[in-house]
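Given below, in the form of structure tokens, are the structures.
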Structure 1
Amino acid sequence: MVNADRTSKRATIRDVAARVGLSTSTVSAALNGGGVLKESTRERVRLAAAELDYRPSRTALAFRLGRTGSIAYSLPVVDEGSVSLLGVEAYMVGARAAASAAFDSGYALTLTPPQLRGDAAWNMLGVDGVVLCDPEFNDERLNTLERLGVPVVTIERDASRPDSPYVVAGDYRGNAVKVLDHLRAEGARTIALLLPDASWSSTEDSRRGYEEWANAHGMEPIIRRVPTDRAHNDAYGATLDLISGSERPDAIFATVEQYRARVFSACRDSGIRVPEDMLIAMGGDSQAAEFGNPSVTAIDQQSALNSELAVQMLLRRINGEEVAGAIVTEGALRVRQSTLREAP
């Protein structure tokens, strides 16, 4: 039976102290690892806190530790912030996972506006650390935060800092090889690559993986870059350019999930059937890819896992703990109708 008092108000440290018959200062020391106390006393306090569903005040903890109790999650900047990326499913999933991981550790998470620039703006935000997604080469945000002494962990590398240990990254070269091997196994011999015109490490790693694979298999690389601020319209045009030429590829690997709808539209408008006439695979997964008609083969980049790992690494930095080094996660190939010549 639930105690009615517990449903009406949040338990305080005084409630815990009353339950165990100790002072509030002793309870605080027991919960925070301070003081010279017997382990049995600490355990008794922890059990009482759990029974009362006691959670330390984030404000009080922040005051005691000299911190704000919040961290920021910063999405990449496209066209000076005029292009919103929060609608991209991978970023939404990542932000949600980061918020949950932060909350579980007693931190609040702030999603930064895309136009955030300069020392004054970051100082006004007043966070204890930042998870920074998809930094560009020599990223301005990362430079500013390092200058201000704010701990940062990036999801994907800033390619100008190849040896930074504060990174959680996907294996984009390996992921490209997975896709290309699968397409070849399904009969594709001329595979085109569609990717952003950006200095993101994920983009360059995908390109390198593609070119290395093409050279190893005697295939002439076919690459089209799409401006990041015109992903939808230019993905359509780039696909039309690929499929209307005299040497049309028999498969397209588009590294960015936002290209999916436009790539399929270009094929449909040109009378090209998927997968009968053209195999299509995406470098990022989504519910639309999974449940579309046809369903679309894609790499699951583990966005939630990467964000959780990045938050955990950032909190270790904030707490002054050692970080073992960069973490590389492996994507999972989700094979679906768009790359299967015959239905499974």
Structure 2
Amino acid sequence: MIKIAFVRHRYLPPSETFIYEELKNIKSFKPIMFTRKKMNLKLFPFKRIKRLPHSPRKITKVFKRNKIKLIHARFGNSGVRLIHVKQRLRIPMITSFHGFDLPTKRNPRKSYHRMLPVLFRVGDKFTVPSRHMKNQLIRWGCPNHKIEIMYSGIDLKKFSYKKRDNKTEELTIITVGRLHKKKGHQYLLRAFKKIHDHYPSARLVIVGEGRERKKIKRLITSLKLNKYVKMKGLIAHNQLSELLYRADIFCLPSLTTKDGNHEGIPNAIKEAMATGLPIVSTRHGGIPELVTDGQEGLLVPEKTAKGLADKIKFLIENPSIRQEMGRKGHEKVESDFDSAKQVRKLESIYANLIRKG
């Protein structure tokens, strides 16, 4: 079976479930993960993991020894580091961009930016998870014909549909994602404060871990919400689905940070939609490609606590609309974001590139 080198310098951060879904679902090729740091192996068990050397010369030797026929660099920075390896081996290379690795004028990584035109010229194919990101790559000089939109799929067996109750009291709002500035937790908490003032039985569940944890806890305390907000930390996928089933509304107020870091299409929203939750989110990155305002959920501008509160309040007061949005969301994810369907598309890209040589 033809061997593919997956390259990610860390295997695997909890937020990168989409990479694991691809690895385990590829059937027509033999993917081998090359990494410099192993982590979360219980969360992401995979047998074919090998050490990635630091120098391009040593990487070339390792890839030759393992008879690699195609390189799949996860994130733009990995693609840049593998330019010389690809040229020495004369094999195809795909680079997948996911968000933080997109160049921005506010991002200070000058050496990385200087090498991107070389990567765009040398690389055979580039995948992005949204039309929004495709347009950004084109603006930075990547040829249109080299870009493929590859939506990060989810495992629908793990996140099946469940119809929610028509209640208007004791509702649970849930958010899932890394505790990072771009997830907009501070705006959600301020919005929830407004909601709780009107609906004292409402509760907020925050799932995820990250560098903003202390700031978020301080804000919860300053808003006097300790009794009404639960921070669950990092949890396994089977536990996540149970939390989603017990929730009534999903909210993720993503935003663009000062250094230009932003989202593609967050998998957390897809998972929530798959279970039948209505969405409240922002007009940010690729989110409007997933959530059509007024159909699968409600969208507001970035950084607006009042806007979030108004939309959440509307959904609390209109349970039939919540149910209808949840149903439409499930249907959309089932149609366009099934991991099995996306992996078949990826395998087709691999086959075409290898055939062309």
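Each value in this text was obtained by applying a stated rule to the coordinates, not by laboratory testing. Remember, it's a predicted structure, so these values are computed and weren't measured experimentally. Cβ atoms are built from the backbone, for glycine too; each structure is taken alone.
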- prompt: Looking at structures 1, 2, which one was FRET efficiency 1/(1 + (r/R0)^6) of positions 30 and 174 (r between Cβ atoms, R0 = 41 Å, to 0.05) calculated from, given that it came out as 0.30?
  reply: 1
statement: Output 13.1 (Kirkwood radius over Cα pairs in Å, for residues 22-77 alone, calculated) maps, among 1, 2, to structure 1
semi-axes √(5λ) of the Cα gyration tensor in Å, for residues 150-301 alone from the coordinates reads 26, 17, 15; which among 1, 2: 1
field: Source structure (of 1, 2) for Cα Rg over 2.2 N^0.38 Å, computed value 1.02
entry: 2
